[in-house]
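What follows is a set of structures to go through.
Just so you know, all these numbers are worked out from the coordinates, no wet-lab data involved. Owing to the predicted nature of the structure, the values given are computational and were not obtained by experimental measurement. Cβ atoms are built from the backbone, for glycine too; each structure is taken alone.
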Structure I
Amino acid sequence: MTPSELQSLFASLKVWHGNGWRAPHKPLLALWAIGRCLRHEARLAPYHEVAHELEGLLRRFGPPRKRISPDLPFWHLQRDGVWEIPEADRVTETKSGHAHVTSLRREGARGGLPADVFQVLRQDRVTALDIVHSLLDSHFPVTLHDDILSAVGINTGHVDSDVLNFDDREGSGTGQDFEQVRRRSRDPSFSKKVLDAYREQCAVCSFSVRLHDAPVALDAAHIKWHRAGGRDRDKVSNGLSLCALHHRLFDAGAFTLSPKYTVIASSEAAGSGRNQFLEQFSRRPILLPERTDDYPDHRSLKWHQREVFGPIVEGVDY
C-alpha cells in the first residue's frame with residue numbers, strides 16, 4: 001500500500017452527518033490507533049481497553065451526549081478498511097448491524113489497524129503524521145489539536161501549529177529533516193471582518209492589547225465550527241472576537257452564549273482560574289458589534305450549545 005493510497009483511505013472515513021450533528025468517533029479512534037503505532041505498542045488491543053480509552057476521548061472532544069457508545073466505532077470502523085477485528089466472525093450483531101457488547105467481551109474481541117496499514121505507518125512517520133493532521137483539520141478546530149494530540153499520545157515535534165518538523169523518512173537515506181507547511185482552506189477576510197466588527201476587543205473580557213499597532217492574541221472564532229460546514233460559516237454573524245484564552249475555552253465547551261448574548265459557564269469547568277476567567281463573566285452580556293446584522297447568529301449559537309457545550313436549561317433566565 002502506497003502512502004497516497006493510505007492517505008486516501010483515511011480521508012474517506014464514513015463519518016455520519018445530519019443536521020450539523022457531530023460524530024468524531026471514528027476519527028478519534030483512528031488517531032488513537034495511529035498513536036499506538038507511532039509509540040511502537042502492540043497493533044491489537046482488547047475491546048475493554050479500546051472502549052475505556054475511546055470513551056475518555058469522546059467525553060473530552062466529542063459532542064455532549066448522555067450516552068457514549070465506544071462499541072459503535074470499534075465495530076463499524078472495519079468497513080472503512082483501516083480497522084481489523086480478528087474475532088469478528090464470532091461476534092453476534094443486533095438487527096441494526098451493531099455488535100452486541102456482551103459478545104465483544106465474551107469473544108475477547110481485539111481491534112487495531114490492519115497489519116499492512118500498521119506496518120506502513122510505523123515505517124513512514126511522515127505519512128503517519130500527515131494523516132494525523134489531515135484528520136484533525138477535517139474534524140476539529142485548530143484550538144483543540146494540541147490537546148487531542150497529547151490525549152492520544154502523538155508527539156509531532158512541532159512548535160508552530162501550522163509548521164511540522166518530521167523525523168527522517170525511514171529507508172530514505174537522505175539524512176534530511178522533512179518540513180511540511182499545512183495550508184487550511186479559510187476565508188482570509190473572515191478574521192479582519194470579525195475583529196473590526198468587535199472593535200478589536202475580546203467580546204467576553206474586552207482584552208485588546210496591541211503591538212506595533214496590531215492586535216495581539218486576538219482571534220476570530222467560529223461559533224459553528226468551520227468543519228461543521230454551512231454556507232454562512234464565514235459571515236461575521238458566525239464569528240466572535242475572542243482573546244486566545246477565551247477562544248480555546250469556547251471551542252472546548254467551557255462556556256457558551258445564551259439567546260440574550262450572556263455568558264454561560266459550564267458546571268463541568270473546575271480548577272484554578274475558573275472564577276477569574278469564567279465565573280466572573282457568567283450571566284454578563286458580551287460586547288456586541290454596532291450592526292445588529294453582525295450579532296451572533298442564534299442558529300449557530302444553538303449548534304454550539306448542542307454540539308460543544310451541552311444543552312442549556314430551558315426556562316432559565318440567562
Structure II
Amino acid sequence: MNRGFYITANDRFTDYAIALLESIRATDPDTPVMLIPYDDHYQQVAKILGDRFGVLIYEDLEFIDRLSRQLQTIFGDEFFARPNQFRKQACWFGPFERFLYIDTDIVVFEKIANFMDALDEVDFICCDYQHAGGIKNVFSPAVLDLNVFSEEELKGIFNGGLWGSKKGLMTEADLYTAFGECAAHPEYFDFSQKTSDQPIMNYAILKKFPNRRNLVQGPDKGAGSWAGSGHFEWRGDRLFDPRADKPVPYLHWAGIKIQPGCPYWDIWEHYRYLQEPKPARSPLAPPKSAPLRQMLRRLFKG
C-alpha cells in the first residue's frame with residue numbers, strides 16, 4: 001500500500017476513535033486507516049471501526065507485542081506510566097510505504113493525507129507548535145548543558161500525537177539503540193508530566209532524521225492545532241487561527257480530558273454523533289456527585 005494512517009486504540013477509547021474516524025471520512029473516504037491495538041482489549045472498537053469506516057487491523061499482533069515489550073524492558077518494567085504507547089512504533093514496519101500516525105484524541109477538518117505530500121522532499125513530518133513552549137515535557141536543560149542537542153536542533157521538537165514518515169526508515173536496531181541511549185541518560189528527559197513515548201521519540205527522531213519538516217514552520221506560518229489554545233475563532237463554518245490567518249487543520253486535545261465543558265467540546269461532540277443520535281447525557285460526562293443528604297446518611301450509617 002502506498003499511503004495510509006495508523007491509529008492506536010482499545011475498547012475504552014471507542015468514543016474517541018469514532019469521532020476521529022468520522023472527521024477523517026468527512027473529507028477523505030479513501031485513504032486506508034489501520035488500527036494498532038493498544039492492548040488485548042480491542043475487539044469492540046475494531047469491529048465498530050471496521051464495519052463503519054473500513055478500518056483494518058495490523059496483521060502481525062505478535063510483533064507489536066514483542067516490540068513494545070522489548071522497548072519497555074530496556075528502561076525497566078516500572079519506569080513508564082503508559083508503556084503501551086510504544087506500540088505505535090509498529091508504524092515503521094507496517095504495509096504503508098508512507099504513513100501518518102494520528103492519536104485518537106484528535107479530530108481533523110481537512111484531507112490531512114495531503115500532509116504526506118511533503119514526504120516527497122523530507123523523511124519525517126509533523127505539524128504542531130510543541131517547540132514554541134520550549135523543551136518542557138520532552139527534554140531537561142541537560143541536553144543543552146551537555147551538548148546533546150544545539151538550540152537550533154531543539155527547534156525540531158514535536159508532539160507525538162501526529163507525525164509521519166516512510167516505511168523502513170527506522171529499523172528495530174535503530175529503535176533499540178535509541179532507547180538504550182535514552183535509558184543510559186534519564187537525566188536528558190522531562191518525565192514530570194508522566195509522558196511516556198514523546199521524549200524518547202523526539203530523541204530518536206532528532207538524532208536519526210536531519211531531513212525533517214514541521215509543516216507549521218517556515219515563511220508561511222501554519223495554524224495551530226492544540227485544543228488548549230483559546231484564541232481560535234470561527235469564520236463561517238471553519239475554525240481559524242487569527243495569528244496565522246489560516247484555518248485550523250485539526251484539533252488535538254493533548255493533555256486535556258475530553259468531556260462536557262472541556263475546550264471545543266461542541267466540536268468533538270459534533271463528530272462523535274455525526275451519524276447517530278446524541279444521548280441526553282454523554283458517556284464521557286464525569287459522575288454526578290451525591291446529594292448532600294445522601295452523603296450525610298452514608299456518613300452517619302458508617
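One table, with the values for the structure above:
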item: Comparison of I, II by relative contact order in percent (Cα under 8 Å, 6 or more apart) - largest value held by; result: II
item: Structure from which 6, 26, 34, 23, 8, 3, 1 was derived, P(r) over Cα pairs in 10 Å bins from 0, in percent, options I, II; result: II
item: Origin of the derived value 11.2 (mean count of other Cβ atoms within 10 Å over residues 12-19; candidates I, II); result: I
item: Per FRET efficiency 1/(1 + (r/R0)^6) of positions 260 and 276 (r between Cβ atoms, R0 = 25 Å, to 0.05), the highest-valued of structures I, II; result: II
item: Structure with the greatest value (metric mean count of other Cβ atoms within 10 Å over residues 84-91, set I, II); result: II
